[in-house]
1. helix-only ellipticity at 222 nm (-39500 (n - 2.57) for each DSSP H run of 4 or more, over all residues; to 500) computed as -7000: which structure among 1, 2?
2. Computing mean count of other Cβ atoms within 10 Å over residues 91-98 gives 17.8 for which of 1, 2?
3. Can you tell which of 1, 2 yields 4.0 when distance in nm of label points 7 Å out along Cα→Cβ at positions 59 and 131 is derived from it?
4. Suppose log10 I(q)/I(0) by the Debye sum over Cα atoms at q = 0.11, 0.12, 0.20 Å⁻¹ works out to -0.39, -0.47, -1.43; of 1, 2, which structure was it derived from?
Structure 1
Amino acid sequence: MPKLELADPSFVDEAPVTINVGRTLHASPEAVWAALTDNESWTEWFPNMKRCDTTSSDPNGIGSTRTVKVGGLVADEQFIFWDRPKDWGFSIVKTNLPLATKMIERVQLESTGGTTNVRYSASFTPHLLTKPIVSLVKMQIMKSWEDGLVGLAQHIE
């Protein structure tokens, strides 16, 4: 599988491509956080998620790792954001497809009374092979996360 450069949190501000998707959920940040950090439940609510396996001895916190399979994509992820219950995210460190050379996915939670604003973002440097189709890749990631947030809402509300 192609390796990607491990991104640190500052990459969010300098990435050449950024995607943002948001949704308000009728749940507390703690309920949303519990679903995000329960790797095994992702196959229940995230469309096309075929597998989501913890790969580190401690599944919680910065430095923990997991492997996911979404459709035909397999990715190894290392967590670089972990501020319970408001900031969760990872750097993708390896994939089976040459989509990016560096990539972060992040979910930020903001309590708004009885609801939680959920903001997903992806920041990446497209792989040379992906550059000609970067707009298509962006649309696919956005659609995947829009559907994922709908599934998350149904899972926890």
Structure 2
Amino acid sequence: MFRAVVLIAAVVLAADQLTKYWAESALSDGQTITLVGDLLQLRLVYNPGAAFSIGAAYTWIFAVFAAAAVVAVTVVARRVTSRAWAVALGLVLGGAATHLLDRLFREPGFARGHVVDFIDYAGFFVGNVADIALVVGVGIVMVLNARGIPLRETATSGDEQVASRS
């Protein structure tokens, strides 16, 4: 399942970076594209902070947190045998990895880079594909935990199956 986690993470990373590249080229002149009235628009924003631009003066801390998340999720993902957990962790890993890349390699400099956001949700906040992956991935993790679904699927042995039928 680890390969599935990595594949999902790679798809998220590629989709996020490609859409950010598009947003920087299509929206860099201050253009706004309306998708659903005032509810959903596309506009380019460079975010030095976390969600809602919280902690904008501490961008380097978010680089450290993103790196820690990438390492932690990778360690946990190596033990996963559940498909649902593989999807959830792949989404989280991809979102965290692409945010880490932004923090490390985008302007204004190493470990101080700003995240490219371009999906405006009714003026409430502006996000990107990685944010969507993170929210969905964490949501799945919460559901799996609430339902008591383990990271590792347990295979019932033939002897146990026969005994349970008796």
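Every read-out reported here was derived from the displayed coordinates using simple, explicitly stated rules and does not represent laboratory data. Just so you know, these numbers come straight off a predicted model, no measurement behind them. Cβ atoms are built from the backbone, for glycine too; each structure is taken alone.
1. Only structure 1 yields this read-out.
2. 1
3. Corresponding structure: 1.
4. 1
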